[in-house]
Structure P
């Protein structure tokens, strides 16, 4: 089923500044922001959020958020991917920025579509190289948790809950797969 965005986020052409019209361009199938002056078509695409599931033995690293949204709640180290980096590079960067943790990636683990907010969340499994943590300004505290210690009622995002639930289930089974899901 095709879900159309409800809000029109582009108002003026980034090329010439003219107010855009939302129309279906030739050879397209949905309304786009089209400049009536210079003809530039502006595409609105989902944002990628990249992060890791950092593991030390039987513990997972979580960060308590020092920023909105969801200030004070726990999350995996993750954030918006930047231009000029791969998803893996972004996940490593976010892990360093938010937790000050040094990790080695062990493969893409979850791809979670969050259509209602126009995002795709990608989490990599990661092995921590040591337990030294140096949280950045976006983190109140970074801490390792065993499964029975996870603050499930204080997790910031459904994508984090989904990723952790699948991680612990896979760990109990002794094998890790790649998981894709849609988050409502």
Structure Q
């Protein structure tokens, strides 16, 4: 496991060491000691989530507020996504900035998204199985979100808006500027 700093403070791209042989491959997808050594983030994950989506599905930009804020370690089990993290910590030097990266089943990379960030992804392949570890339990009342096409954040989603499949809940999310405080 090797962690690569992203342009966003405290957000890391995780590269796994893959071992190939005639049977296929093996890699350790998570090891708490190595993760801490590489990132400095002492993140005790308590909940795993998995979603299955088709090409064009855009999920996000989501976050959990207050005591239910979550750090996430995300990866793709099958397919390919454009994964996006947005720094929502007003005190951060990278507040309002985003980092986008293509994650796929063949790259075996993961993205660590700390608490105080929004997260979203767009499915680029025909289907995707997406997996994420969370360091806090989900709480419906703590849900928050930002509209995917917020001009202040200015994310290039790599697809035309009419090709996107977005839930009615996500399409009605507010702009970043509508929040007085977040984290």
Structure R
């Protein structure tokens, strides 16, 4: 069975994944994720992925701001897209190439789990345009930023998806779409 490519990401109600300067403190400092129900959506995802792909800005945010003491994706094979690749560090591979080529190659690997696209929009647009994302799992947080970095950029082509599920976990609406 071919590996699936899954976009699992949070966005604001008005469609932004970060403020204009890349700041995502609104995701961390808000209490919409607290409540009576344990949010296990990430845990469900993590059970069936073994590879993560992200841009260099996202990687720096995760490694240096969100989790500076313990990299949260150590259990996965990591690919960080960058125009200035450095030496690989353990299972973190710095990739200077086209994300479409990377994903096409990774999908061909047998006996592997699925591939998680972490972000950002410059990585997402080419994958949408190449029809390589199989599942879109989007958590919509109850915040309106007014401006910021959109989940889907103007470089993203028209794409019609099928809604598979919608559920509420505390203050977050989780939508799952397939191509």
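Here distance in nm of label points 7 Å out along Cα→Cβ at positions 25 and 105 has been calculated and equals 3.0, so which of P, Q, R was it run on? It was calculated from structure P.
Taking distance in nm of label points 7 Å out along Cα→Cβ at positions 17 and 129 as the criterion, the top structure among P, Q, R is P, with the largest value.
Given a value of 37 for relative contact order in percent (Cα under 8 Å, 6 or more apart), calculated from one of P, Q, R, which structure does it belong to?
Here the read-out was taken from R.
When distance in nm of label points 7 Å out along Cα→Cβ at positions 57 and 73 is calculated, the result is 2.4; to which of the structures P, Q, R does this value belong? Clearly, the read-out refers to Q.
Any read-out appearing in this document is the output of simple, stated calculations on the displayed coordinates, not a laboratory observation. Please read these numbers as outputs of a predicted model, since none were measured by experiment. Cβ atoms are built from the backbone, for glycine too; each structure is taken alone.
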